[in-house]
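Read the figures in this text as sums done on the coordinates, not as results from a lab. None of these values were measured; they are calculated from a predicted model.
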Structure P
Amino acid sequence: MAGRQTKNIVFWAIIALLIIIGAFYFFWKKAPQQPEQVFCTQDAKLCPDGSYVGRTGPKCEFAACPESNFLPKGYGLKTYLIEKVLGSSCVKDGDCSTPAQYMMMSRCPFTSICLKNKCTVVCPGHE
């Protein structure tokens, strides 16, 4: 009988050990893992408004350009002259970008806005 009791104790000890190992494994798998660190290059992208954005996020993509129209001090969009209506459709000003050829012209700080659902390059007036 003593041999049988020893076998039962060993059996239950093995079962308890397997349960403990299973519990540790389960909780180890559920523990939050440290995200892999990502290092992006320090290059920048020129936005239509003249500002720059850098790379960000896990895929090191360029951040979105600001949606607002940035104008130099003294200029505003209360009055403007339409330079050219572009072919692209839009819903808001952030949907439009100013073509590079207008950004190089120094006649005024050209910017693109959404007028009547069409991207339009305008020359803003002085405030």
Structure Q
Amino acid sequence: MNADLPPRHRPFARRLQTFAERASIPRAIGFITTFAFAFTLLAAAVEELVEPTTFTSYGKACWWAVQTVSTVGYGDVTPTTAGGRAIAAIVMIFGMSLVPIVTSVIVAILTAQWRHEGRERQE
């Protein structure tokens, strides 16, 4: 796998392969949770920077980000500027796709592991 890649991509491919080899259900849940949490905090920080008059505190921006990423969207706090709405659109799309995409990747990795282990047992 690494031999076909340019040298600058080999460390990333090695890390990805190591991640795939170590995948397990608890690690997958931890990864999904950590990734969603980090994205939510980052989205809150960016939205607070872009729209400081609406999001007067980081806590208020976090509340908005949690609502948006989780696709609950109470609507009690909403962006009003074009930049704020553009960020909100990105966060909404990410929120809708986060769990299915990451879960699909993890399931594919785990399925490949289980198949590989099954083949080893047969041999």
Structure R
Amino acid sequence: MKLLLDTHLLIWGVVSTRTLSVATKEMLTAPENELYFSVVSIWEVAIKRALGKDPTMVDPSLLRSVLLRSRYLEVPILSSHALATMTLPPLHGDPFDRMLVAQASVEGMILLTSDARLSEYLGPVRLV
């Protein structure tokens, strides 16, 4: 299974500032699952850190480095992803999260999230 993690899950998984559930840890360590992170998440972290919105925010360069050293594969932003956001219902206003939903949909992945609002999208989103 191809799993795309939302930004919070990536940070919690790498920095361990929040305990992931046993079921989530099992999904992330199962050898048959492919783990992905989006450029969108690195961009979101970089913007929030640069704006000083969250002084405890992990360094985006370090986050990317750790993810690449682990089994995570990077998903670029493609025009097909941008176009797919047009078909999403207006359930969530965050453009970063909407792009993650679109990427998961276009790329045949499951987006793992801890955001209940984001999990309201039908299709490739799973609340963990």
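Results, tabulated for the structure shown:
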| quantity | calculated |
| --- | --- |
| For helix-only ellipticity at 222 nm (-39500 (n - 2.57) for each DSSP H run of 4 or more, over all residues; to 500) computed as -26000, the structure of P, Q, R it came from | Q |
| Origin of the value 20, where relative contact order in percent (Cα under 8 Å, 6 or more apart) was derived from one of P, Q, R | P |
| Computed 13, 46, 36, 5 for P(r) over Cα pairs in 10 Å bins from 0, in percent - originating structure among P, Q, R | R |
